Structure formats: C-alpha cells, structure tokens
1. A value of 1.00 was derived for FRET efficiency 1/(1 + (r/R0)^6) of positions 73 and 113 (r between Cβ atoms, R0 = 25 Å, to 0.05); which structure in P, Q was it taken from?
2. Where does the value 13.5 come from, among P, Q, when mean count of other Cβ atoms within 10 Å over residues 9-16 is the thing being computed?
3. With relative contact order in percent (Cα under 8 Å, 6 or more apart) as the yardstick, tell me which of P, Q scores highest.
4. Using helix-only ellipticity at 222 nm (-39500 (n - 2.57) for each DSSP H run of 4 or more, over all residues; to 500) as the calculated read-out, with -16500 as its value, let me know the right label among P, Q.
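Each reported figure results from applying straightforward, stated rules to the coordinates on display, with no laboratory input. What you see is a predicted model, and the numbers here were worked out from it, not measured in a lab. Cβ atoms are built from the backbone, for glycine too; each structure is taken alone.
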Structure P
Amino acid sequence: MNAGSLFLLAWRVVPRLPGALVRGIFDAVAVIAHAARIGGVKQLERNLERLRPDLQGRALRRMSRRGMRSYMRYYAESFQLPGLTEEQIAARVRAVGHEPMLALIESGQATVGALTHSGNWDLAGAWFVKRYSPVLTVAETLEPEELFRQFVEFREGLGLRIVPFAKGTGVFRRLLTGMRKPVSFVPLLADRDLSRDGLEVDAAGHPMRVAPGPAALALAARAALYSVHIHYERLHGDRRRRAGSPWGIVIDFQGPIEAPELPQREAIAAMTQRWVDLQVARIQQYPQDWHMLQKVFSDDLDADRLARASAGAIATDESG
C-alpha cells in the first residue's frame, strides 16, 4: 500500500476512533520511525542542528524524537479535525500578537501571513475562519489526483478557500483576485521553495531556500505582511476538558513587516529576510515543532539543480 492509499484510508477510519486511541497510534508511529532512523529523521536532525548548533549527540536525538512526535500529532489532529466542535477548536487555540492584524481586517484591509511548517496550521486556519475572517490559501497539487482532491475537500470543509498550486495556472493572479472578495487573511507556507522562484536567505548563518510569494503578494496587494509561527502547548484543567485533548497550539503573530523604499525585487528580498529572522528566532525557541523533514538549506541541495533554477529565473527576468 502506497502513501496515498494510506492517507485515504486514514481519512475514512481515523474520525471514527476515540481521540486517545488515535493519539496513541500516531505517537507510536513517530517513535518507531525515529528508532528506525528513516531518511526524514536524519534530515530533520541536519536542519535542526543548523538552527540550534547547541544540539549535538543525544540532545539532538532527543529533540528529533520530540519533533517526530509533534509531526505525527499534527496528522492525528488533522484527520480528526472535521469532527471537532467549535468549542473544542476554540479551546485548543491561543493567539498572541494578533490584535493589530485584526484591526486591519476589521477596517477592510486584507492581510498576508507567512508561515513555516510548524505546529498545526490546519487547526489554526479552522479557528481563524470560525472566529474572524475568510481565509484564502494555496494547496500544492499531489499525486494521485484522488489524494489531492481529498486534501482540498478537507480544507474547504474547514471553511478555507483553496487555490490549487500548479505551474502555469496563474496562482499569484488568482490570490490577488481572491483577496478582493471578500476581505481575507492569506496564510502561506513559505519555508521551502526549490523552484526557480525560490529566494536564498540567511537562516542563522546558513543559506536557505524559501518562497518569496508572501512578500510579493503583500506588495502587489498593498496588504500588511505578518510573520505567523505556530507551536504546541500542554493543556490543563478546564481548557483540557473543553478541548478534548492534552495539546493545544499557540499562534504567534509578529508584524507588520514594513516594505522598504527599494525597487520591487530588493524590497521582496528584504521583507522575506525579515520574516526569516523572526521565524528562526521562534524555531530556536520551539525546535520540536518545526516539521521540516526535507532538504531546505542550500548546502544540502544539489548544486546543479540550483544552478539550473537560477538560470531559469534569470532568463525569465530578461525575457520579461
């Protein structure tokens, strides 16, 4: 059975199971995967070590184990998310620093959020939709198509408006149009972009490839750009009872990130670097909740592929 079939099976079966059983099953999967030293675990450790060089040896192993448990917690929660009540969702989420952004939304201005693969962004999106404003975001196309449709239906079922991402489909223009009707919050995962549009930034002294899309969209739409980081926290007492879970998330909003008086490309690069600086600081605080099991730092990437991507970007700029 391939990964796509497993996901489809999980969507059918997991919502019918008790929450404690689901958490136990996915936690066991995380522990087994970590003990097996699968490729994703090794890459996670390489990524964490660059942002937290103090993590070495056993300390790094312990942190990557916590990271895998956090990663599998995300999936366990997401498969159960459509069956949660509004009260459960509200009890599982705590937001900080969001008041200035909400004031902008209430005044009729759209806002853009740049996120990393941290915590549970699906839970955060469902909470934001139910509490404040429509959410517009992007979903990367997946194979098989049935799996992609399931992901889209899942997120649309939470109340999110989805723009499928595929090359040549005018995603950027569709996001700009979507921000005009109605006013939306546009959260975009941006901590990995290996395409020719990827931007190399400095992350704690290491070159890293990220997406310039959030900054570019904010500039084009004249919208505020916020850095949004999500991490888990333990729940206790009445909040834990209302949540139906021992875990909740904290959504940390920082910004707005000001647009400098520079040409467009330089402004996008500066805003993206500022976002990376804010995110790195939070990831260093909560490294266990950064679910980056793929190559993202330039030193890990294939040099020929990066050269081809850069050449493609230059050719596109010159032809435009």
Structure Q
Amino acid sequence: MGGSGLWVSRTALGTMTWGKDTQEDDAADQLTAFVDAGGTLVDTADIYTGGQSERILGRLVNNVVRRDDVIIATKAGHTPERYRPCDLSRRHLLSALDASLRRLRTDHVDLWQLHVHDPDTPPEETLAAVDAAVASGRVRYVGVGGLSAWTFAKYAAWQRAGGGRAPVVAAGAEYSLLNREAEADLLPAAGDLGASLIAWSPLGRGVLSAKYRNGVPADSRAALPHMASYVEPYLGERSRRVVESVCTAAEGLGVSPLAVALSWARDREGVAAATVGPRTTAQLEDVLATEGVELPHEIREALDDASSAPAR
C-alpha cells in the first residue's frame, strides 16, 4: 500500500450492502470464503447501512475469522443526518473513530480513511486529528477517499512535510473501464506522493460483468428501486460498446467478462487493491475465481483504446 510496509490483498471485500441487501448469514459466508481464498482487505464505512455494516463485521471478526487475518478499512467524514453534510473537524473525527471501534468490536482500525473533503474545516485541524488517532494506537495507517487530485495532494504533501506525521498511503476512487477519470490527475498525484489507489466499482457498477447486455435482470441492482439510479449512468451507448469489447476479449481468452474487467483495473500500475461489493456469496465466488487471470499486453491495449474518452 503506497510507500508503507502494509501489504493487502489485491482484491478487497466491500461491505456497503451488508445489513440491507446482504444479511448477516450471507455476510458470514462471504467473509469466510474471502479469507479462505487469501483475501485480507475488508472495506467498510461508518455510514454504510447506518452503521450496520460495521456492526456485522464486528460480530463476524473473531467468530467466523480471526482478527489478525483481516485488514479492516473504515471511513469517516460523511454526516448526512446532521446539520452539515460532512464534518472533518477534530471533534467529529475522533468521536466517529471511537464509535466505529465500538461497532467493529476492535481496539484499532488498520486503515482509516477520510471519506470526503470538508471545505469548512482547515486541513491542518483534520490532519492533526488523524495524527492524534495514529499516535493513540487506534489507527495504524491513513488514507483518503472521494477527494479531488488537488485536495489529495494538499493533504498528502502536508503530511510528508512534517516529521512524525502519519503519511497518506491510500486514495480511494471509482476506477474501471467505464470510468477512467482517476488516470488524469489522481493516479499520478498518488504515485508521486507515495500512495496507492484503492479502486472501487472496478466492474463499472456491475455493468462490465455483461449482466445488462440484453436488458435489466430482475435480480440485478438496476432493478432495485434504491440502486437503479446508481447503475443507470453506465447503461448508455458508450458503455454498451465497451462491454462488447470486454466480451470479445473474454471469449478469446476463455474467461468471463467479469474476469477481464476486474483484471484490467486490479493490475493497473498504481492500484493496490480493487474493491468488489458482491451481494451474494455466489457473486463473490465468481470474483475469487478470477485471481489467476492476467490479461496479455495486446488485450490491455485494445481495451484501453475501446474505453478511452472521446477527444474534446
């Protein structure tokens, strides 16, 4: 992970659906299968399903897997139910960390991430709170998510400038063949400042698995009222062309479209891990089956061309 000594599995298990679309028994099966396959990085956040994601993970760790077998990554900063949409003040961050630790039933978080940029709190205050959390032993490593490249650079450069400050080792961003915006600024900035990308939605919100190739399946996210708007932006004509290219590559290699799309993002230079958020154990098993897939250089180049943004 970045320039740190932290090693993580190149596939991360996302838990955003735990407590809503994925119930605890299924979550237990997912976590067991993930760890048995060698996975270590488990991603959650204090706002996922109103804290239920953290609570479920906390109950499962030390019951179905050992705490030492997982690297727990959580986030803080979003405050949608309060008088401000985000809050990276010292007061909120340290309180949110304590609350996360209680829900997770652990004394430390392996990777604590600032989930959002808060324009109303000085970065110096935010990062001093982060350093205090690390110094207390409640946080091992620090990351950010949902930040523009210039904001990430400001945070990371500030931490590198002072002796004894905790470096920013990870930057989370959406990254897939359908969304390559991170390549313009964030990936280069992260590489220059000693951080790695954690790519979320590497399957283009499920679209790159080709499940929507002939319509919207009844059991898909796009068919769920609370998730349809999340998937809809990737169901247009450009996405269709990219998906067809993925399917062509998959047919030629004798693997699934999911394997092609995930391998493309996961093996990109500067990416430490790709976060998948399966709703079911069967979906996770499909992901785990792609571990040995490596795209030939020619296939990667063809997919790069097929998914490049049109000239402005």
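1. Derived from Q, not from the others.
2. Values: P: 13.5; Q: 23.5.
This figure was derived from P.
3. Across P, Q, relative contact order in percent (Cα under 8 Å, 6 or more apart) peaks for P.
4. Here the read-out was taken from P.
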